[in-house]
Structure P
Amino acid sequence: MSEFIGIGVGPGDPELLTLKAVKALQQLDILIVPYGRLKGESEALKIVEGYLKKDIHILPKHFPMVQDEAELSPAIETISLEIKGYIEQGHRVGFITIGDPMLYSTYIYLLKYLLYQVPVKTLPGIASYSAIASGLNRPLAEGNTPLFIYPCNGKIEAIEKVVLDHDSIVLMKVYKQFDAIIKMLRTHDLMPFSLIVSNYGKENQVIYHPDDLFTHEKISYFTTIIINKGWQL
């Protein structure tokens, strides 16, 4: 059956893909592979390449790494129309994304265009913070404590307020504000309660110690910070 399938591939370990994701990957005719940089590599493709059939048609597509959705829209519309054309020709088309498709994913932009135009199926993936918490035996939240997930694209003052106002926090997209975040955590004596991990599940995975020296130049783009004030490292 021709359809568009968004597939979450998890944080990096191929063994963390769901059985449904593996089955879907093996049945695809065309795989859309997103690239944030024109000459970059696809981390998502590295995760799934061992599950793909030999005759699959892989289509790399560049998605500009911008915050302004209006600036991103022309690329999204062009790619969406191309996907729609493939599906109307009878193909099963997949799109892979790191983590879960419904959490800060480029896939969401495609979904807005295609949801009511073609058959769409979305398969969940394990988010980085969930994999990190389980893999390192670090609870995210317990009892009645809410879990606050926050993308660190804004000013450090806003990030600081989130950290001080909540007991269990996941900080995502920390790369650009990393130095300021570390300084803020140290100022408030929160480093012992903070788990900082880069490239979880990949060969270059790094788990940082609170006393490590940090600079964002040495930190991977795929870095997550989990803060649980009820659990000290």
Structure Q
Amino acid sequence: MLRQCRKHGHFSGTNCPVCNEEGKFIMSDREAGSLGRMLALVLRHAPEKFNVEMDINGWVSTRELADSISGQRRHYHWLRGWHFEAIANADEKGRYQVEGEMIRATYGHSIEIELDLPTDEIPEALYWPCEPTEADAIVQLGITSGTRNHIHLSKTIVNALEAGHVRIDRPAIIEVDTVRAVADGHTIYRAGKTVYLTDEVPPEYLYRVEDDDQMIVDTVARWTREEEE
């Protein structure tokens, strides 16, 4: 469930992960999940679904969105704009950004917007998951965004594994030398807490992380244990 700690803000679960306070109830897991899916739909793909106006940088009004959803779905008659701020604050991946009464998604868009995201504090290496059978070809040819607006890179090997595991049983991991890429003029944006965006990555900055890397071995072992439980 989604709750709010007086000292540390919104969190998912029964107790604050910082001070263990139970906190104030905001909404149930079912409600948070349903509203989270609607939020992702509106901010990433189809603002017209709930007739909200989005500016060129992807911002929409939380108040307007809450009014539209509660108007179309009467069981959300209690919904207010600040509920979306709570969902954004509790999101561990940092998928949303809130400024006053405005909210936007920081990555994952299929619609054309101009994301004015920060480009500083980029890690020395970022990571990208792919099918193991395609890894060698990607290292030779580079990474392109395909049908997405941007390439999504991960902060750590584990982050990349988890992102890739959604669609690939045992993803291979490509390392991106961001120091050289940025020095050569390629722009990389900080999007979420563990997600970075760029338009393309030429092959000269790519290396395959070996499958016996300890991070990969430990993560795959954890997946195996979870599958057996």
Structure R
Amino acid sequence: MSQLPIDLKGSSFTLPVLHLHHTDPSAVRQALQEKVSRAPDFLNNAAVIVDVTVLTREVNWHQMQKAILSTGLFIVGISGCQDAQLKNIIIRSGLPVLNAGQMHTAIKHNMTPAGLSSKTRIIFSPVRSGQQVYAENSDLVIINSISEGAEVLADGNIHIYGMMRGRALAGANGDENCQIFCTNLCAELISIAGHYWIMDQIPSEFIGLASRLYLQDGVLTIKKLN
């Protein structure tokens, strides 16, 4: 047992990033409320990073922060801040401003020297509601079904040989080359390197079919598996 009252250790978490493209807090609040209502299990009380790349000191940050918090999201950090005055305002509001370059470097240091490990994590049992399975620095293979309310994550690709009703997040460390393969797609949410679709965004003609999902020019793309 440690003799110190605390330990400070590094770790990694997968968090959604909210990219702000509008300076009007009311417009942002309305858009967020619509997204939360469409994916409540994923976004209710979710911790998020807010990307403010397009914002300047002209924005009313206090109103913007209030608008985001009013939707039930929790802001744990700010990224992409290019304006020194806005950065000071954000820091005074009690939020940390994250350095994207340092975050990317940390991710690379957490990976094996050759990128992802060649070892694949294989799960044979069903992944039930409330459970989470994470394959760090590797691909993930599920040879069973994933229930609604369950979540599977991998830094690499995800292969699901069964009914997929839960959430699948591939490329959790930001690798946009990762893909998701599924024999029966009925997912609550599909995400690759932070680019995601909730169920009603998945093209209806692919529901229940064997499908492959990947990013093409930064856009989530889906094709049928032959």
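What follows is calculated from the coordinates using simple rules that are stated; it is not laboratory data. Being a predicted model, the structure only gives us computed values, none of them experimental. Cβ atoms are built from the backbone, for glycine too; each structure is taken alone.
Points to keep in mind about this one:
- Test item: relative contact order in percent (Cα under 8 Å, 6 or more apart) calculated as 22, pick one of P, Q, R: P
- Highest-scoring label, criterion being distance in nm of label points 7 Å out along Cα→Cβ at positions 34 and 130, among P, Q, R: Q
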